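Undergrad: For reference, the structures are reproduced in the following blocks.
Throughout, read-outs are computed from the coordinates displayed, never taken from laboratory work. Here the structure is a predicted model, which means the values were calculated and not measured. Cβ atoms are built from the backbone, for glycine too; each structure is taken alone.
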Structure P
Amino acid sequence: MSTTEQAATPHNPGEQLLDPAAPVTRLDQGAITIDDDIVEYWETAARDLDWDTPWTTVLDWSDAPRARWFDGGTLNAAANCLDRHVDAGRGEVIAYHWIGEDPNDTRDITYRELLDEVCKAANYLTTLGLRTGDRAAIYLPGIPEAVITMLACARLGIIHTVVFGGFSAPALRQRLIDSGTRIVITSDGQFRSGKALALKTIVDDALSTPAEDEDGELHVESVLVVKRTGQDTPMKEGRDFWWHDVVDPQSTTHRYRPMPAENPLFLLYTSGTTGKPKGVIHSTGGYLVGALSTMLSSFDFVTADRRVNLTKDIYWCTADIGWITGHTYAVYGPLLTGTTSVMYEGVYNYPTFHRHFEIIEKYGVTVYYTSPTLVRSLAGQGHQIPESHDLSNLRLLGTVGEPIGEKAWHWFRDHIGDGTTPVVDTWWQTETGSHAIRPRWRYKPLKAGSAQQPVSGIAVAIVDEQGEEVPNGEEGFLVITHPWPSMLRGVWGDEGRFYRAYFKQFAHKGYYVTGDRAKRDEDGDIWILGRADDVINVAGHRLSTAEIESVIGSAYDVAETAVIGVPDESKGEIVVAYVVVRGRSHHLLEDQEAAEKLAADLRESVSQQISPIAKPARVYFVGDLPRTRSGKIMRRVVRALDTDKPLGDLSTLVDPGIVDHIRDERTNRGAF
């Protein structure tokens, strides 16, 4: 076998891929129950994948909260996405209609062509000595190479971690250090709204500029660069390589490596309430089972006899692959089914708000899966734009990322759909891996704004603070009461956090804690009410209040801050910051221009250190913040003040009078 055709060198069987910082606290075995019907459902679903070695155990829950699904089985994610379709004679089916931001920049990629490109990339990664279990960071725009790299990693058992291209150098660096990444795959730049924006230079900054309080070391050895924009790009000799120089010449022959079902497939970082993003671990077998099963059922890609409809649909999930929706429903899910997808590089309103509708019309899109934020933005332009296009091929609409309000739901169905087109409002999380709640629209009438019912094989409950189910109509904590295949397997490098974040609250029940609040109506349908923690959902992007507060609080003139998310008709939520300035800086508040400059500087810091998405929409300068006797800032009180909601119990406040002071300062000084 030639060097370019070798499979990745596996880790020594005794070498532990996960290096937990603390042992996982076990759940009470008395709370652990197994539902045979759920297990049987997922075992049947798993048979829709190709397994190199059959499993010996469907579910092992003895090490709860860590579940093991399909133990003993081996398979490969890339082979299930590509090889099996090509081997079955479907290699000439188009996998992606790729569309650049320039309307004339298009490319159709068949399953056979995609397999060839993945094999080339896998062969190159092999020459670098990367092994099963090593990590590769992908920092790319919406171009085919992003998918190619994900699947090349999967083919070798390399754990990929995709970082959203809008994140700054410090945010990227933090993720590179935490994951122990050995290679970064990026591009010279990306096109956004007609501009060529640099990406490679952000990678360079991330690799060369340490943070003051940095915890950990970089392990990046190589940077692989795709030429996308053609802009001048500095390359470091011995570290940086152009894709076209080293990947394109590789062989299209490559033998994939079967992976144990529980081997990690990818890490994806999601915001937490402690400030540091969590590296959520997803397994290979269980994740693929969840992705394929929900792709088939949620979007009606499967017939009653479980035959997949391979040719009738053109599917478009508009999510960036830097988020879990892009992973599951723009890459793995559609490729597992063998369907044809649309992949679009640019923004939805460039060069005009007609862009998405032009794409739907040109390619005959039948399933359109997008965010409520985008729906609200399109609705703000009026119904004349969608109605000037032929959207008659659309048979199903879907939303993801946040609850969709009744008004946006009806506009979506009536003006992008035909007035009767089903709207599948999906609820799930980075941690769930695949859909957990969504309407069973073929069997039950839809309700605008409700995700309605759990997916088959998912058991949910709405409970009070003791973990007891609440009656229909009452609000409570949304929990998942039984393990499922695509659930997260841990938090990278911090297994103690895995227990604390997702199981500790109801450990006596064995429940997974979603962090959301919800209620059931009189029909038993589920309505998601929002986060129970301090994570803000801006346009479908989850942002940590602690991470934003850390940036604002590091400014010289700032003593402390409370960051909250408040409802917004366009974005779902917006970031609002209440800032207490240092005593020596109080003079700034007497000068309107100085206060405006400080607010602008704080926004810029958040933009640079986290992302422009995280910038506060409003900044209020206040004398103090509501706090308990233990010193904890009561953000719920701040949020209630901002939204004119009832303040609730103030008995634990050190100074209940602070509420009136903040209210007066809001009125007199206003927002910046």
Structure Q
Amino acid sequence: MEALEKLFYLTGIGREYYDFSGHSREISLRSRIACARAMDIAVDNPARVDAAIFDLDAKPWTQFLQPLQIAAAGDNVHFEVRLPDTLRERAVRWILTSEQGDLQSGTAAISELNEIGEYRIEDTRYAAYAVPVGVVSAGYYILSVAVDDATAESTLAVCPAACYKPCALEAEPAAKRSWGISCHLYTLRSETNWGIGDFADLKALTRYSADAGIDFLLLNPLHAPNFSAADFASPYSASDRRFLNPLYISLPDAAAALGANELAQHFDDVAKQEQLELLRIAPHVAYKDVAKLKLAELHDLFIWFVSRTDQVQSKIAIQYEGFVQGQSQALQDFARHAAAHPLPELEFSPSENFEIFLQWLARMQLQACQHFALECGMSIGLVGDLAVGAAVGGAETHCNEHLYCKTASIGAPPDAFNELGQNWALPAPRPTAMRDTGYAHFIDLLRANMQSTGGLRIDHVMGLMRLWWCLAGEPEGAYVYYPFEHMFALLRLESHRQQCCVIGEDMGVVEDAFRDAMHSSALFNNRLFYFERARDGSFLDPAMHSVDTLFMTSNHDVPTLAAWWSGEDLRLKASLGLLEQTEQDALSCALQVRADDRVKVLEWLASNDLLPAGWRGDYLQIQEKPYDFSLCAALHQACARSSSRLLSLQLEDAQLMTEPLNIPGTYREYPNWRRKQANNIDAIFADSHIRQMFAAINEERIQ
């Protein structure tokens, strides 16, 4: 049992945790053993257990350098070298090579170095030494070390103390508390898109938003989907998080950029426009119909492009070649997988080069959107969203099988809303594999998602520290811990390199140590209006909100403000069998709690002197009134008084929409991730009530 406990410790398998109610819960031995088995460790064989412990605990001491070392930027940068005592009287020779090719070198007598750790393997003692290298700026360096004739090489990541923040958010006190709009790109409507919001729509939304004083647009994950899957609608279950969804490409913009005028004219023919109009007016995104149509037209554009670039080395062709050459092997692997797993409805066979072409167009258009946002005066621009995992059978997990477990997926433990917990059906990453590979995949993920945005929201950011594993064939799960100090350091470094601020979605059960790490690393945390309450259940004074926060009026996992006020979300949940007890009793109780909460909202607005004229009087009676725009505007203006540095309102709430985008805990019961906006982008911003509300929000945020 002692050996098993040591194995669990070395592999990050937890022993206990505090649940949502604050009670300590012990993780069963059965679940912990199942976690070890998911990591391919034969726990029933004592010799195999001992061998695994040796590989995890002792073997790293026999290596001069670890695959990647982390150091804090500053005046006293050092790296760690591990050596047997037999070399204590020797010297360490080292060379640091920067990404620009600049060299620093030095020699140090081992006996004069600070010893920072030790380990014994049989009769041999190993010691860890801190080797100082002086002043080194933040970045990645090739570290070469020699002791006598023995040599080793690794990467030294010199990391800043905090994440990047734009100048507007660094000011103390901030000259302006920034605010933005959150929306899922595919939900946008326009007269020109192909039944799904695209990058041209994003540009239009950016222009209107910037004119209203808005600083950022918070988007859904734009990750590449697995088109061969039966359902690829969810942006949080992607094929590969390092690449983009080609359905967001604006075909007219792509044709114009390539100079394919004859193809652009083809888009305007009557039959095509009739087909597009049906896709546009549909209340939900018809993903397979949209994908079949857009991918076919994109393939025609690809064929046209290849036929021209073979003859003429135009500027755009040179840009394409530069994109391909600047990518890693990951793009080739992704393209190969995507070509082998196409949309079944396609009438052509996509090639690897076609998949690369799609990624080039998508990346080019997304970068253009971010540049446009900054040109329009936004202080942040686009804020991306990094999903917590990748789907089974997708390119990311298939091409990196060594990083994932085949018999464990991630989710969440039981809580007040989900008595059985949640299984997100996303393969669980192996903590030891991440460390052994120098966090290369994690770094690639950050770079891919930061390079075209001014900010990045990390979904379920607690996953950098621990993830709840759901184990095949097991009734209970377990927490598995990850080397989050290293991951946080790399997050800070990549944030500065890409000039991208970071928002951590930290709603739920979060350990104090993790919140401390978020604060010290200058991550923004995430809060929702519905849950920002005082101990007595009243809504918190906006001036009492946390400063380093993204405060959201609502998001895709909770009801819209209009649905919340009417209780429509509760009735919908009851109809889907998602309420406890007998459905009628549960619904009655939930509606009564909601009525009490509506009174608290009215009291909150009154305390902020924002209660509209038509909403004054006896709150118990007034709370039964239907939601209207005057109440909507007052709610948003009160939220705008939040002391949080970042405020986000949901585009649906400005339109008084009630239909949810997503209902957690459902799959086939509800058409998640499909519902579109009620109105076209230009109609939303032409609405005088919405314009007045935005002006009031902007005024509150600059005070």
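Undergrad: For helix-only ellipticity at 222 nm (-39500 (n - 2.57) for each DSSP H run of 4 or more, over all residues; to 500), the calculated result is -11500, so let me know which of P, Q that is.
TA: It must be structure Q, since only it matches.
Undergrad: 75, 60, 60 is what came out when Cα extents along the principal axes in Å was calculated for one structure; which of P, Q is it?
TA: It was calculated from structure P.
Undergrad: Using the calculated result 11.0 for mean projected area of the Cα convex hull in nm², for residues 91-266 alone, pick out the matching structure from P, Q.
TA: Considering all the candidates, the number was obtained from P.
Undergrad: Which structure, out of P, Q, was distance in nm of label points 7 Å out along Cα→Cβ at positions 251 and 443 derived from, given a value of 5.0?
TA: P
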